[in-house]
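Any read-out appearing in this document is the output of simple, stated calculations on the displayed coordinates, not a laboratory observation. Just so it is clear, the model here is predicted, and its values are computed rather than measured. Cβ atoms are built from the backbone, for glycine too; each structure is taken alone.
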Structure P
Amino acid sequence: MPKLLTKEQIAVYQKDGLLFPIKVMSEAEALKLQVSLEQYEENSGGSIQKEWRHKVHLLFTWANEIIRNPKMLDAVEDLIGPNIMCWTTNFFIKEANDPSFVSWHQDSTYWGLEPADVVTAWFAMSDAPIESGAMKFLLGSHQWEQIEHKDTFNSNNLLTRGQEISIDINEEDGVYAPLKAGEISLHHIRAAHGSAPNTTNYRRIGLAIRYIPTYVRQLKIRDSAMLVRGTDAYFNFDLEKEPVDDLSLEALAAHKDATERQLATYYDGTEKEEFRP
């Protein structure tokens, strides 16, 4: 028996590689999380950038709570089973009237994860209507094999390498996945997707949470991940520890170690030595 999703919803995900919207918390709860993020940004003197946008669940207790949200994990379990790791988290923030965009791509391109039983829960910390640069998907594209991509390193592209899928895509074939604060979408690692700039007068804040079943392997390096449900009988990843306090010395050290591994994965084959802003 599924824990949260209906059999019909599971069938939609299996057919389309996408399922949305799923409400995992109230708008008020999501707003509190946005306030926590923006308090950090105020204290640090600017918007969250570079390595601080990645593996944020190792830095902040409130981010760790997001990845352990029971409704979110129930939905993920219905898709990939009961033994679940969080491989990483990535903030995708578009400021008001921001030219930042995300090119059409497959998440699987540079991640090194096998098999492709990986699901992203894209959590809307703020409203994410179409006008704000909501994600757009090609339904059924998760059934493709890995498509070649080209790196652009475009400064306005929020992807690490500005990677673009090397096939022509008709924008009219894409399906938008707008969300309200407190909702998630779920998409497959091979689903082709992208997003346009934010044309609204407010920030669009999303946290992409990458969940894997414990049998998934990292082919590039010895990687790390956090067990969030069930047990790990495979030991394919070094296990990360939950932060006890925000930005503690232990949390900072764990984050540094994990993001250095992630940097090596994302930028494999390039001369890049730090994350994009």
Structure Q
Amino acid sequence: MLGASVHESWSRRATVMASDLAPRDNWLRHLDVADYGAFKDEVLSFKPDLLVNLAAQTDLEFCEQNVDLAWASNAIGAENGALLASQLDIPYVYISTAGIFDGGQEVYLDYDDPNPLTVYAKSKYHGEKFVASYLRKYFILRAGWMMGGGPDLDKKFINKIYRQLRDGATEIFAVTDKLGTPTYTVDFAEGMVKIAESEIYGLYNQVCGGSGSRYDVAKEFVRLLGLGDSVAVTPVTSEHFAQEYFADRPSSEQLVNHKLDLRGMNYMRPWQEALAHYAEVFKQDLAQ
């Protein structure tokens, strides 16, 4: 889902070669970033001026049950990319997550110390550390609750809500005890390009403005679809989904783009504005 937005943004400016572990589009090649030899061959054949690593196992429950696969993709893959970027002396972009924090604070700035709780979060945090230790020319961009790609590509919260609505649900349950910052892939990709072009290397939080609970996001999405009068959004606690979502999620993953604000490089819209733009895709799908 993020890959499609990043490919679109970069393709307007440069020649792009893109790959995926399970490619489903003709602009994607097959690559497992955990396979150093294959990764090296792919990179050396293209000779890029910039290396962007979006590869990750992001399903928290899957990572808890498939620990080696999670570490191979999220940490070893990140390390492999950092090694190759170092050899070629090119900048490297690595995508990390708000999930590396433990939720002990209400909000997190770029400088706050991570304390990951899950296999997913620990592997992503170690990916960060590999990148920062091997390279000088790197961008680590921390994202929040991703949304993007529409009904076909979105694997996250928004599309899970939409599928229930499309199937005729008249009541949606969403938690009030998990706080975060939605992150629209379209804005994130454009921001990534501009930040990379700046050559101001470092680690940055990059999420939409504002924050809220899963309940807040679900209620706003239902309203934007024009279903506010016919669909009830019911607040619940995480206990409601404890069997399905058993991995230990932080109570707060709210990030603030403090460094981007200070540098005048914050290109992210408020999440409500970004969601309104994104909801148009689903409204068109509903009308079909």
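Comparing mean count of other Cβ atoms within 10 Å over residues 103-110 across P, Q, which is largest?
Values: P: 21.2; Q: 15.9.
For this comparison of mean count of other Cβ atoms within 10 Å over residues 103-110, the top structure is P.
Please compute Kirkwood radius over Cα pairs in Å for structures P, Q and give me the label with the greatest value.
On the way: P: 18.8; Q: 19.5.
Top value of Kirkwood radius over Cα pairs in Å, among P, Q, belongs to structure Q.
Could you tell me which structure in P, Q was used to calculate helix-only ellipticity at 222 nm (-39500 (n - 2.57) for each DSSP H run of 4 or more, over all residues; to 500) as -12000? Please list the in-between numbers first.
On the way: P: -7500; Q: -12000.
Checking each candidate, the match is Q.
Once distance in nm of label points 7 Å out along Cα→Cβ at positions 119 and 191 is calculated for all of P, Q, which comes out largest?
Numbers: P: 1.0; Q: 3.0.
Once distance in nm of label points 7 Å out along Cα→Cβ at positions 119 and 191 is worked out for each structure, Q has the highest.
Which of P, Q yields 0.40 for FRET efficiency 1/(1 + (r/R0)^6) of positions 199 and 263 (r between Cβ atoms, R0 = 30 Å, to 0.05), as computed? Walk me through the numbers on the way to the answer.
Values: P: 0.40; Q: 1.00.
Value 0.40 for FRET efficiency 1/(1 + (r/R0)^6) of positions 199 and 263 (r between Cβ atoms, R0 = 30 Å, to 0.05) corresponds to P out of P, Q.
Here mean count of other Cβ atoms within 10 Å over residues 143-150 was calculated and came to 12.9; which of the structures P, Q was it taken from? List each step's numbers first, then the result.
On the way: P: 12.9; Q: 23.2.
Answer by label: P.
Can you spot which of P, Q the value 4.3 was calculated from, given it is distance in nm of label points 7 Å out along Cα→Cβ at positions 127 and 215?
Corresponding structure: P.
Ranked on relative contact order in percent (Cα under 8 Å, 6 or more apart), which label among P, Q comes first with the largest value? Write out the running numbers ahead of the final one.
Details: P: 31; Q: 21.
Largest one: structure P.
For the read-out mean count of other Cβ atoms within 10 Å over residues 55-62, a value of 18.5 was computed from one structure; give its label from P, Q. Write down the numbers at each step before the final one.
Numbers: P: 23.2; Q: 18.5.
Label of the source structure: Q.
Out of P, Q, which has the highest value for mean count of other Cβ atoms within 10 Å over residues 63-70? Numbers along the way, then the final one.
Working: P: 19.4; Q: 16.1.
Max of mean count of other Cβ atoms within 10 Å over residues 63-70: P.
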